[in-house]
1. Starting from the value 16.9: which structure in P, Q was mean count of other Cβ atoms within 10 Å over residues 108-115 calculated from?
2. With FRET efficiency 1/(1 + (r/R0)^6) of positions 148 and 276 (r between Cβ atoms, R0 = 41 Å, to 0.05) coming out at 0.95, pick the structure among P, Q it was computed from.
3. Taking distance in nm of label points 7 Å out along Cα→Cβ at positions 92 and 156 as the quantity of interest, name the structure among P, Q where it is greatest.
4. Taking P(r) over Cα pairs in 10 Å bins from 0, in percent from the coordinates of each of P, Q, which one would give 6, 27, 36, 25, 6, 0?
5. If helix-only ellipticity at 222 nm (-39500 (n - 2.57) for each DSSP H run of 4 or more, over all residues; to 500) computes to -9000, which of P, Q did it come from?
6. One of P, Q was used to calculate distance in nm of label points 7 Å out along Cα→Cβ at positions 228 and 244, giving 2.6; which?
7. Given structures P, Q, which gives the highest value for FRET efficiency 1/(1 + (r/R0)^6) of positions 164 and 220 (r between Cβ atoms, R0 = 41 Å, to 0.05)?
8. Which of the displayed structures (P, Q) returns the greatest value of relative contact order in percent (Cα under 8 Å, 6 or more apart) on calculation?
Structure P
Amino acid sequence: MVTLLLVVVVVLLLVTLTLLLRGERRFSPLEYFARGKEVGFTLSEAKAILDMARIAGVPDPTSALWSIRELDACIKAFGKKFRAEGKERDRSTLRFMEKVYEFRKRLEFEQPKYKAGITSSRYIRANQRIRILVEGIGVYSSTVIDSNERYLVVSYPVGARIPANFQWKGSRISVYFWRQEDAGYVFDTYVLEDLRIRDIPVLQLGHSESLLRTQKRKSLRVRSRMPAYLYLLKRLEGAYEKPERVPGLKCVVQDVSEDGVSVLIGGKAKVGLLVKAQFYIGDDQIVVSGTVKGTEYDAEKNQSLLHVEAMLPSPRMRNMIRSHVYNVGAGDKEVLSTELDGRPFSV
């Protein structure tokens, strides 16, 4: 009985001490450093983040390990500090920032929008890109034009050659798509109609209430329209991040993440190509090498969108990409170039 009473007294004292130390802040120093240990930071690393939050003018510095906005302010301040000191390439700096960015990604994907998927094709919105698989015939690219309670209206599929006797209407198909800020999905359905709307050929697809959620997003992507050069590689090993000195094939980076890029090129390209994309975001030169894992060809424009899975970037390149993906670069505003080598750019 005495032991139980002592335990209760100690707990009450700790709670009282925590509340007194918290004051008007959301979290007390005890809660802050306990959180730091829980998420993998050492005591000195957690203190460095807390001190930087104060320097960055965060109203409640103890919230930096809970709030994305407050943590972003710290990351931005760290970037300015390390650049000013000339330490942005030091191994200790890269290791520390790698740790901070990994935690930043963890906070990002703990948000409800990344966990709540969809179960019905009725939630698919206009402009969603989809891939249509017809068993035994091929895979085709299309875009959702409209969605109502009865069916999806999609653009006429383009891709592999269609047999002369093939009819879309009544065909059983599989539809694949990637929902932004969520995951990949697949469902089976039938083509209800093959018709023209305002003289534009479209298909009407039946809805499905049995969507299978596949691979979830592992990294955050930022949409863009940045001019770049693309180079064909014989192998990925070697100088995969070394900038090329001569111009390559002109392309446009449509999105970028630490895991890869999507680039728009003129003409066609094959899956499996080894490529290097080279471009600038602000003053930072980004070099990403990887394998083309998918292509989307637009016959009307004679352009292809290449989905490139990147070879694991070095810590420096990965942190540089992350700083722009999370918009926490040293500058106050992200600058996306619309020219290449000082000349107007087009694919």
Structure Q
Amino acid sequence: MSFADLESVAAAMVATGKGILAADESSGTIKKRFDKIGLESTEESRRAYRELLFTTPDMAQSISGVIFYDETLRQKTSKGVPFPEYLAKLGVVPGIKVDTGAKPLAAFPNETITEGLDGLRERLMEYYQLGARFAKWRGVIDIGQGFPTRYAIHANAQALARYAALCQEQNIVPIVEPEVLMDGSHTLERCEEVTNAVLAEVFQQLDGHRVHLEGMILKPNMVISGKKCAQRASPELVAAATVRCLKRHVPGAVPGIAFLSGGQSPAEASLHLSLMNAMGTLPWQLTFSYGRALQDTALTGWGGKPGGVAAGQREFGKWARLNGLARAGRFKPGMEAQAA
């Protein structure tokens, strides 16, 4: 393990004006996205779509890293260049999703535990050889009547910390992703309460597992009202609650916080990030690690057709640039309609 290497990669991942593209959809998830545009999900259609994203002109000006799925990490451009090699030459850091998904937590109804620790050391060794320099593991916390329980929070935080320690052992920067879901009818206040509890436990476990904080990235949810909440909190309240929560629990040693979009619309996710970055000097870089918020309109624009590649790339490039502006607190509502 080299702390200097970990810190260098982590710094590159949160470089000023840039963020991370989450292109790590599982085969099942990408099939659902392709179904919406009437496209069959095959190994080649998945490869072609990822190539569309990765070869978008000037992509590297707004994207610092890309999270791959196992299949994608092994794929190549149409010219035969492995995706990790292609991106690394652009100065974009290749990464890999390593968890195997959230499964029911035995004896705890409505709660899950993320699996994938078995054999992880060996997989990380292989992923490093394939070019991955960071990894991602997502722990999922849902809010409902009687949950989350303290044990579910503890179990997921412990798994995140074990994963992070294994990553750093192999010179791979861990993205630690504890996601409090925005599904449900809970208020912003309830989300903040749960997110406080989750982050407190996560950092306690990271400390206990001797994780080098300067060589990791946190990927949390924003503190936000549930989708079914009758009184949705304003963007300003979301930004204030999220920063308040982070200040309470995230040590300044962590170089960056890369938010997940978590079901927000592209414009919502960009505005919330922009408002937070406009709040003044903070101890960490506040950036993005978005999937759908960067890809939704690109996928629709492409439509699975060779003639739609340029339209898909325009949409992806637009949202990458707009989120680059959000990193500086300069995204404003309506900008997406004016952007080329």
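No value in this document is a laboratory result; all are computed from the given coordinates. The shown structure was predicted, so the numbers you read here are calculated from the model rather than taken from an experiment. Cβ atoms are built from the backbone, for glycine too; each structure is taken alone.
1. The value was obtained from structure Q.
2. Source structure: Q.
3. Biggest value here belongs to P.
4. Q
5. This value belongs to structure P.
6. Among P, Q, the structure yielding 2.6 for distance in nm of label points 7 Å out along Cα→Cβ at positions 228 and 244 is Q.
7. Largest one: structure Q.
8. Between P, Q, the highest calculated value is found for Q.
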